[in-house]
Structure I
Amino acid sequence: MTDQDADAAPEQVAEALVRGGVLVETEDGFGVAGSFTDAVERTLEAVEGLDAAAVTDRVADAVDDDDQRALVAEVGADDREFLALYLTLTERLPSLPAETRIRVVPFLQGFRDTPPRDEGAPEAFVPIHGDRMRTITRLFPRSIVYVWLDDCEPCDAMRELFDDLLDGPPEGVELFAVYGPDSAEFLHEEYDVKGGPVTLFMLRDAVDSRYYGEKHERVIEKEIEILQESDPRA
């Protein structure tokens, strides 16, 4: 398998990351290699003081895909840890497909944090920290973010609905789950999320529609269809 093939399946991506010295295998699965972490810290120190124009120049030197270059520069200007991870990953695995790099960086950011809680997340949804939402929803322009709570019967009902409805992400849409109490203030201030369960249908980092509480399957299906047909650049 070549690195160009590395976006075929998560297992193949993991293999490429191990070969590239980004991940190491552990008893529990995978961990970030110490040498990669050290390289990220050096890159982070180098990019923290750059202004937006300098970030654009730095990205232009490292990224050869036009669409990815603009997106990485835009997001990286606001999130320097993302930028450092992306640039370091590109240096380690330059032939890894650009779209795969975008998908891998939030996964690597999760290793640098305390892992997000996942007990209440539907199977098809990727657990993330709430305060990562702005970066992640800008990287994935159509997404559903499901916010859940503990000891919450409507949350349990929505998790079961999503598990029955979705085996994986719908075409063109990414799925993320957030444990609300971990980022309650941020979610309230940035996305007007109060309590849970809350289902947010996102176009880039803006809420296109939101639903509180338990909803019928057909309502969710219709919102997914609307999201798939929406242009996040409009």
Structure II
Amino acid sequence: MSGDAIRLESVTMRYGEGAGATTALRDVSLGVPLGEFLSITGTSGAGKSTLLSLVAGLDVPSGGRVSVLGQNLAELTDDERSDLRLQHMGFIFQAFNLFPTFTAEENVAWPLGFLRIKRSEARERAAEMLERVAVARDRHGRLPGELSGGEQQRIAIARALVTEPQLLLADEPTGNLDSRTGQAILDLLLRLNSDQRLTVLLVTHNLLAAAQGQRTVELRDGGIVREARAEGPGMGSRSLQP
């Protein structure tokens, strides 16, 4: 397998046919090395969500190739793509997407059932992961509606990580949080990226959130228009648009 967690090669995505067709991505090529924290930014309609859906294997591109962890997604069956998501990808979203009638611990343990892990072990792993993302033990038995937005997002992150994925896809994970809580969540993602070499793909329209990544790619009208690296030794920034 190459050193890229994600690779897009001349990817185009169209929806519809004929005169009513729309192009969401246009000839996008992008590599994301293992262990990188990459931010994808752009205004609404730029193609961010489409790119994320393609990487997750939820859609197949109209043209080009999408590879994740060395596997061409177009060559996998639906079941194989589902297994790839379950075993190697974690997902966090702006809306948290927690089960309202499950406790925090039950929410985190839920995906382990699909891996046929015994309930007792799943609960133990869920409790450990909640503590690792700084959810106090006295909150583990609470329902999501009894917790703050920041606590709910930490639970969602714990659920995304409990299967020990190699790749974390984050779709506007701070969009429903105040600035202080949002920064705490970004700091947590940075720590996970640094300590565990977890590959993070953060999709956001927030430039301050995007700046947390090691590299930022800006989409506009379905194409990459700018790429910038965080300042550091041997690092700079470059514009892909005149």
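Only the coordinates and a few stated rules stand behind these numbers; no lab work does. Because the structure is predicted, anything quoted here is derived from the model rather than measured. Cβ atoms are built from the backbone, for glycine too; each structure is taken alone.
Of the structures labelled I, II, which one yields 50, 28, 23 when Cα extents along the principal axes in Å, for residues 52-179 alone is computed from its coordinates?
I
Quick check: 16.9 is what I get for mean count of other Cβ atoms within 10 Å over residues 36-43, calculated from one of I, II. Which structure matches?
It traces back to I.
Tell me which of I, II gives 19.0 when you compute mean count of other Cβ atoms within 10 Å over residues 68-75.
I
Using the calculated result 2.8 for distance in nm of label points 7 Å out along Cα→Cβ at positions 108 and 196, pick out the matching structure from I, II.
Only structure I yields this read-out.
Among I, II, considering only relative contact order in percent (Cα under 8 Å, 6 or more apart), which has the greatest calculated value?
Result for relative contact order in percent (Cα under 8 Å, 6 or more apart) over I, II: largest is II.
Given that helix-only ellipticity at 222 nm (-39500 (n - 2.57) for each DSSP H run of 4 or more, over all residues; to 500), derived from a single structure, equals -9000, which label among I, II identifies that structure?
Structure of origin is II.
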